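These notes open a run of structures that come right after.
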Structure I
Amino acid sequence: MSDIKKEDIKQEVFDLYDDYAHNRIDRRSFVQKLSTYAVGSLTVASLMSFLMPD
């Protein structure tokens, strides 16, 4: 898996995470919507590991 850079991720993904982080959507909705942005080497798992705090 290649390292993801912020530039590789669309702004909509950050907006989606913001909605999740502020409890505007639940985890299931977050993952479902996030999957629409998972293309090529950007898998849902890799996007989530980039977005989520350690």
Structure II
Amino acid sequence: MADTSIFMDKTIVPTDNDLIENIGSTHDYYDYWKELQNLIMKLYPAGIEEWT
């Protein structure tokens, strides 16, 4: 099975608005995404967010 993404152009980093438009309208997944992101950065403060 091939990997698929809602963000096909890998040269563009999705903005918060892009995420809200694409995952936020479905069961508040954007809120879960932000919670997970905040938890990871709390546990690993030197972490670097990278989209690939």
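What to note about this one:
- Distance in nm of label points 7 Å out along Cα→Cβ at positions 18 and 42 - structure with the largest value, from I, II: II
- Entry that produces 10.1 once mean count of other Cβ atoms within 10 Å over residues 10-17 is calculated, selected from I, II: II
- Origin of the derived value 3.6 (mean projected area of the Cα convex hull in nm²; candidates I, II): I
- Label whose coordinates, when helix-only ellipticity at 222 nm (-39500 (n - 2.57) for each DSSP H run of 4 or more, over all residues; to 500) is calculated, return -14000 (choices I, II): I
Values quoted throughout were computed directly from the atomic coordinates according to the rules given, and no laboratory measurement underlies them. From a predicted model like this one, the values you see are computed outputs, not experimental measurements. Cβ atoms are built from the backbone, for glycine too; each structure is taken alone.
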